[in-house]
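Following this line, the structures themselves.
FYI, it's all coordinate maths here, none of it is from the lab. Note that the structure is predicted; figures quoted are calculated from it, not measured. Cβ atoms are built from the backbone, for glycine too; each structure is taken alone.
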Structure I
């Protein structure tokens, strides 16, 4: 798990690094001097080696135990599909699917939860959609304006969850997951996972800012926009949680 975490964190850190060549192709040589391309190549080499080893390990386990596996994982299912249709499910396709599953919904969901808890402690009326609007963990996905100020929302830099309560007044669609054909396919899963996680944290614990009574809301670097200073709060289990834990011991 530690290796997966390191790969995921480095993936978003390297992918979110400024790449001058994307904006000014004539200056792509600057990125080579800065080591941006080398970092991407090195990262992809290590990611490919990790996923290949993971798939090979599942194949060895499957071959040693026979074709029948009582509890199948995603890799086991993909391996079966590859045996049935090797022309379509090539090693590249299988590795790509596994890599997406490992990276696409891990750092994003965790960071959204962290931002939401920071906003929740500062503003008890926090809601999921306002968190995603104010602190999108994939800021390159939504439609954006490069040269003009956005005028879709009033006071866009302020946290106002009440702006989303009147459904008739809200005509702007939620954009954190993008729009159209390139919309994030994991939107439904992400919203349910995030909402259930937040509900469990609020239901089972009482939260407080802790020492200093302040939370640093500054944004860090990287593709998924983590908090510059990791969130540190004080949580106390609610009485019913204490009762459940004491009864189980």
Structure II
């Protein structure tokens, strides 16, 4: 389990899981972030930088002694090989991490920010607009152009395939997959179900979580269906230049309407 991995990487103190000093030191986090990991650092003014995990360093002045992991959520879907982890460094840095389990648990993405104004209802509205009215609607319509309005250029789709390997798909590839979904080998035998109301009925926005610090990054969990799959998605979202964007997506899947293949 990812909790066991964290237990080997972090040490407990005061009822929390606290990062080892060597892990959070002001140097590349190569011990923690997998070589294929992508880190998005979001500033309060809406600017951002995307960095390979092997090169990322924490903001200057971060207190390693106060780094804690607050929540670990393993998706109870598919192979149970996707997890969202929320960590903070005192009240100074907020981190949303996504782990995938291939041969072992690996951190595939991180969104990092410093806290700003308190989270308000409008932030939930903004994220809902992005992931529900935007992402889910574009997904349902198989509209790759519309998807690109919510799926940031730096965003990647990542998942564990049937062989246990981690797959990484960039934003342009993903939007093209959305556009051509029912012509692909996985879905072409289910094209007759594309507009079946049973499919849309399985789309569901399950949660929006900002963590304990009010920062312009959050984690969304939702489900979306396209036969023969029902996907559960971890969507990392960030407020960039005044707009909420999906900046990372990891998925796991369960079978759905497989028996109606033509």
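So the values come out like this:
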item	result
With log10 I(q)/I(0) by the Debye sum over Cα atoms at q = 0.08 Å⁻¹ derived as -0.31, matching label from I, II	II
Comparison of I, II - label where mean projected area of the Cα convex hull in nm², for residues 79-190 alone is highest	I
Ranking I, II by distance in nm of label points 7 Å out along Cα→Cβ at positions 215 and 231, the structure that comes out highest	II
If relative contact order in percent (Cα under 8 Å, 6 or more apart) is computed and equals 21, the structure in I, II	I
Structure responsible for -16500, with helix-only ellipticity at 222 nm (-39500 (n - 2.57) for each DSSP H run of 4 or more, over all residues; to 500) calculated and labels I, II on offer	I
